[in-house]
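Several structures are given next for inspection.
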Structure 1
Amino acid sequence: MEDQERITQQNELPARALVVGDPERVLQAVGRLKSPVEVWRVREFLAWRGYFHGESVLIASHGVGPSSASLVLEQLFQRGVQIVLRAGTCGALQSEVTQGTLVIPTGAIRDDRISEQVLPLEVPAIADVDLVHGLQAEAARAGYLQVSTGLVWSSGVFYDSPQVPARAPTWIASGAIAVEMEMALLLILARRYSARAAGMLAVEGGADQELDPWNRPVDSETNQKMIQSMLDITLETLVSVA
């Protein structure tokens, strides 16, 4: 509760926010802002605000997994943030989604076990159409051609248990193109607060045979270029979409 209060007590937030899992990625993105100022630093939760093309924006980390992310995302929406883009990473679920691909989710499979405590599972997790189109257009403008758009699987756990049937084959057969952990919660919270949300996810390969049946290796140079492009594209979209 003390950590939540330290975040809550900060000043009024901008209407637009970029959220990431890793606090180090916040610092990567902050380098693109003018007049950046740290807003909070609590455990893995780091937030800075500044100006991008003259627009006030917030960049914040939400940690790993939907339970961690719910603390920060709730605070953003409760305090008036109206547009949130997530810049994260994911694992491939389809053979054509190779490392270096930037995934733009149109929606998310709600297998996170947290979003159902916000709104019933019957409510779909759908990304804001204008933000999706904005991300596609900005990626094309930037010349980033390795982009896939489609459904993603938001899993509440990183590792499967041998005691529970694996879910990955079902979601692969259903057409999900990537797996991550926080997208469904973001989309459902945005709907709960009548806000707008979408995201872009960098495919880093796969952690194991289960999540990436093709067991593709991760190339660090390709990965860094992809992350840099993702941050540029999401920030440009964040301030360009009305």
Structure 2
Amino acid sequence: MDTPKLNGKKTYEYVFDYFSDQILSGELKLNDKIPTEREIAEKLGVSRNSIREVMHMLEITGLIECLQGSGNYVRCDPMEYMMKSVNMVMALMEIDSTEIFHIRTGYEYAAIRLAIDAATPEELEEMHQILIQMEEPMSSRESAKLDVKFHHMLVNASHNRILILYSSMLDNLMDQFIENFRTKILMNRMRAELLRRSHWGIYNALMEKDLPAAMKAFDKHFRIVEDQLDKLTQKEPD
């Protein structure tokens, strides 16, 4: 029979903390097979039902995968797992799209500083090809997709996995707050032209490893986007 509390904690909290400690300490890594319920129960001095309850909770949240006849494994799609948690927290905190945008710009400023030195010739060429594609006649929606791809390539060129993860997550959150955000920005020809020039400015600065020029191009880019964001959010109902 389970003890109601272990070290001042409820049994499920005790078991959950055990799994957290195993992951944080590196004892359990991505794709590792988790010990059996019996082994964990004996180690912690709790019932197998308590272990099963926590395992089920971790499976629902997307942290582990339970395979019938094979066992339980640490499985996690980082983006999906983070999005589930962050969406709920942001809703509870009533975070708005402007706050998301400001954090996203901070991440990209950090990314460009790293990409100046870390971007590979292959990554720079891929960014170049994206910009060339954006010169072709296309719809605002198609152009928006290439815009997303360009910014993803830029962040990827930082080779910082945390920046890559969080920047992508914030892009998804922004799209949820304001549907087709980039498409709306690019529907205005003058604004689209200014963004086109800023993208080329960012790319050229990367090629020249000119950080001040890159930051200046980013400043122009984000001023355009922030101006449109202000207009869109002012139209949103309270």
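Nothing in this text is a laboratory measurement; each read-out follows from the coordinates by a stated rule. Everything numeric here is computed off the predicted structure, so don't read it as measured data. Cβ atoms are built from the backbone, for glycine too; each structure is taken alone.
Among candidates 1, 2, the computation of helix-only ellipticity at 222 nm (-39500 (n - 2.57) for each DSSP H run of 4 or more, over all residues; to 500) that gave -10000 used structure 1. Source structure of the calculated read-out (distance in nm of label points 7 Å out along Cα→Cβ at positions 76 and 116, 3.3) within 1, 2: 2. Once relative contact order in percent (Cα under 8 Å, 6 or more apart) is computed for every structure in 1, 2, the highest value turns out to be that of 1. Suppose distance in nm of label points 7 Å out along Cα→Cβ at positions 28 and 44 works out to 0.9; of 1, 2, which structure was it derived from? Value 0.9 for distance in nm of label points 7 Å out along Cα→Cβ at positions 28 and 44 corresponds to 2 out of 1, 2. Taking FRET efficiency 1/(1 + (r/R0)^6) of positions 52 and 84 (r between Cβ atoms, R0 = 25 Å, to 0.05) as the criterion, the largest value within structures 1, 2 is that of 1. Looking at structures 1, 2, which one was Cα extents along the principal axes in Å calculated from, given that it came out as 45, 40, 31? Derived from 1, not from the others.
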